[in-house]
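Multiple structures are listed underneath, in structure tokens.
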Structure 1
């Protein structure tokens with residue numbers, strides 16, 4: 001009996017995609033095989049016929065088929081043709097699953113807990129197609145040395161490195177990365193730490209979650225800043241502890257406003273999120289004294305200190321700590337790229353042992369290859385070179401944007417004294433920043449509403465944040481002007 005033949009019409013190429021043509025052909029075949037739409041023995045279109053249909057080179061199709069054959073998805077048939085392999089690398093579970101009836105399930109009754117407790121900070125994944133993206137935390141790829149990162153990734157794939165990282169780290173971290181953090185990163189913040197006092201995490205948020213689980217439980221009392229990053233406030237609320245949000249002023253959190261019987265205080269003293277306020281030395285000393293007298297722990301999130309182009313950043317709060325009461329959280333995501341998701345926690349060795357055990361239950365350890373690649377990138381000086389470029393460019397953007405905001409009559413409610421990458425804006429009375437954020441998309445402008453930073457407030461929020469790490473300098477003035485025009489139309 002003749003084999004079934006596949007029509008070439010199932011193939012489609014997206015010529016605007018960054019994925020190569022060969023890869024798209026392979027993805028089409030693999031997806032169809034794994035989903036059960038292509039059965040073993042089905043004849044594929046000839047290389048000539050498919051090439052003519054897709055209007056591409058025949059060699060492109062041939063190479064795609066050959067790669068599929070080497071992976072075991074297809075096999076050659078008579079006269080150099082190709083067909084789906086008789087035993088392709090699939091378990092068959094995908095096809096079987098499609099036959100299982102889909103009953104309606106009441107998930108609200110099945111799920112014992114809900115973790116959606118904070119207003120989400122939603123950033124569109126296609127933000128690069130907007131001409132005026134004032135998004136905080138996104139990067140400008142032109143400032144990053146991708147060639148150097150690729151070289152470091154290749155170094156991390158050398159046989160000796162690969163044999164090490166390909167194994168199970170168990171609960172350990174990459175020795176080179178930890179040593180760099182000890183010898184270079186922490187001393188630049190005035191902190192001394194030993195390797196057994198450091199835990200590598202999947203970004204700062206992972207470190208924050210671990211610390212929250214270790215310190216807080218039902219009946220405990222935690223303090224955070226108001227406004228506060230929504231991820232931090234959500235983590236505290238999910239711990240079951242009582243949470244007090246203390247209003248910040250131009251010098252950050254005031255220690256005199258702390259309630260009694262506190263177990264942990266979560267702060268961003270060097271660069272408050274989102275206003276950028278810096279806590280002066282006198283307040284830091286008062287906060288440390290209160291921690292000692294009231295017996296509570298301070299958790300310091302020290303982010304974005306690397307973006308210091310206006311003045312040197314103040315030393316970390318942890319650098320003043322002599323008793324181990326300050327747990328320090330750092331991250332490479334801001335200084336390298338947000339998708340890196342590499343951070344670290346610094347705390348006394350007994351705490352790190354517990355944190356390491358908890359992390360092992362969650363995700364074992366961050367990927368070994370990523371840790372070693374980052375370690376090479378840091379040790380070879382590429383990180384310092386990238387920071388130098390970022391500081392120079394962000395300084396120029398900062399000047400342009402500050403002038404544009406003032407020219408359009410915006411009130412800058414907060415910006416970092418040493419630099420940073422964003423402005424905290426106080427809109428006019430009656431402005432709804434959530435609605436502004438939505439309507440500005442029609443103008444090609446992306447901003448961030450401030451409402452997620454005020455979890456206890458239900459009414460409209462007039463504060464919003466505008467970052468300049470992701471927008472070219474040449475588009476800042478027009479983007480700010482469009483924002484001002486939209487605000488005026490909304491309030492008219």
Structure 2
């Protein structure tokens with residue numbers, strides 16, 4: 001059988017007391033996790049959930065989130081995690097578009113689930129133990145699934161359009177796990193910090209559940225704070241983590257004065273945007289035995305298509321690493337023709353962990369592929385050694401006076417200014433040039449930056465036409481859960 005519950009039961013049968021999940025005061029062994037999954041699956045069966053039925057969750061991180069995810073597949077259902085930051089209208093759209101049969105939501109998120117139909121609310125007790133939902137339901141037998149069966153739907157963040165339902169099969173998920181196990185050398189001794197939102201592929205998949213596949217432990221934090229994450233690393237001797245960029249920045253700032261022993265940490269997988277070089281170079285100052293693993297991946301690929309290799313971080317600085325064992329990357333032009341090393345184009349991928357398309361949307365599925373190559377919508381190039389370098393999103397390319405400007409290139413230069421904490425560059429309408437680059441900047445506390453100083457700095461490092469024509473100072477930048485800046489919102493703000 002290929003259900004996720006099958007590997008939980010495997011470890012439960014051999015090492016039932018081995019720790020699988022830590023969540024608050026709860027410390028759950030594999031034997032107990034197996035029991036909870038079977039009982040929660042029984043409750044789902046009593047509510048009419050069976051093969052092919054979509055069960056959505058609108059939940060923050062908890063032990064129950066993981067237990068429900070596994071239990072849905074145990075009865076043959078399809079798991080659908082939803083971003084809990086979405087509005088009720090957005091949740092309602094996803095529930096309707098996916099054909100959700102049951103939505104399970106945290107009590108505090110009830111308002112967001114108001115338009116979703118059949119809803120069950122989860123209280124604090126059930127967050128720590130999903131069997132409290134079942135009121136004595138009998139354990140359910142496992143419904144066998146096949147490699148090509150649908151395991152999960154995940155709706156993209158919708159930065160440019162209505163969210164699309166990405167289809168993940170069991171085959172996609174297990175090939176993803178195997179690639180991450182090989183690349184990160186995972187084993188039963190791994191103890192993973194889970195502080196990113198579990199509805200996102202970064203937390204659930206990179207490497208996420210792969211750690212349970214090999215018999216390791218997940219330490220789940222309900223909400224992120226740098227202090228709580230650092231304390232968990234020290235207390236539980238955690239050795240790995242996936243972090244969104246804003247999380248990494250906060251933890252790097254807090255670690256030196258925390259007074260905590262953080263030497264257990266071996267690696268942090270990052271990504272979500274082009275990583276500032278200073279972050280890579282200074283990572284070891286805050287985490288003395290850890291390395292920062294820059295990565296590239298997509299919801300459509302179950303995340304983590306490239307990872308930077310140990311020892312190559314400085315040599316290949318600016319790269320997000322090489323393709324993993326069962327991922328192929330090709331750089332292609334608008335017509336789908338392969339481009340040579342060093343030439344930028346659209347990043348295209350193929351391999352067994354890549355989605356077969358979008359839920360009930362053949363037109364968008366067809367548009368997303370060049371033959372069997374998935375079109376990422378990201379721009380980049382491969383060097384002669386196969387290392388991937390990101391340059392921009394296709395939609396974020398600025399065209400000013402007929403010249404192409406990669407916003408990430410301008411951002412990289414602005415990041416060099418010591419008074420800049422965060423920056424995002426967009427293309428704004430301009431009567432003369434068509435578009436002009438505009439910089440949205442978050443300054444360090446007490447810092448100042450004028451447009452003139454910014455332009456002088458950029459002109460010293462870039463062609464004059466790439467220097468921002470305007471600067472907008474903000475307290476923060478809008479980001480999606482994976483840490484990517486929502487430039488659509490910045491464009492809308494500027495137009496307004």
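Any read-out appearing in this document is the output of simple, stated calculations on the displayed coordinates, not a laboratory observation. Bear in mind the structure is a predicted one, so any value in this text is a computation, not a measurement. Cβ atoms are built from the backbone, for glycine too; each structure is taken alone.
If mean count of other Cβ atoms within 10 Å over residues 56-63 is calculated from each of 1, 2, which structure is the one that comes out at 24.9?
Only one of 1, 2 returns 24.9 for mean count of other Cβ atoms within 10 Å over residues 56-63, namely 2.
Given that helix-only ellipticity at 222 nm (-39500 (n - 2.57) for each DSSP H run of 4 or more, over all residues; to 500), derived from a single structure, equals -11500, which label among 1, 2 identifies that structure? Show your work: numbers first, answer last.
Working: 1: -11500; 2: -8500.
Checking each candidate, the match is 1.
Given a value of 18 for relative contact order in percent (Cα under 8 Å, 6 or more apart), point me to the structure among 1, 2 it was derived from.
1
If distance in nm of label points 7 Å out along Cα→Cβ at positions 104 and 440 computes to 3.5, which of 1, 2 did it come from?
Going label by label, the one that fits is 2.
Could you figure out which one of 1, 2 the value 38, 25, 22 for semi-axes √(5λ) of the Cα gyration tensor in Å was computed from?
Comparing all candidates, it corresponds to 2.
From which structure (1, 2) was FRET efficiency 1/(1 + (r/R0)^6) of positions 216 and 448 (r between Cβ atoms, R0 = 41 Å, to 0.05) calculated, if the value obtained is 0.30?
Attributed to the structure labelled 2.
Quick one: Kirkwood radius over Cα pairs in Å, for residues 40-327 alone came out at 19.6 when computed from one of 1, 2, so which one is it? Can you show the working numbers first?
On the way: 1: 24.6; 2: 19.6.
Computing Kirkwood radius over Cα pairs in Å, for residues 40-327 alone on every structure in 1, 2 gives 19.6 only for 2.
One of 1, 2 was used to compute mean count of other Cβ atoms within 10 Å over residues 232-239, and the answer was 19.2. Which one was it?
2
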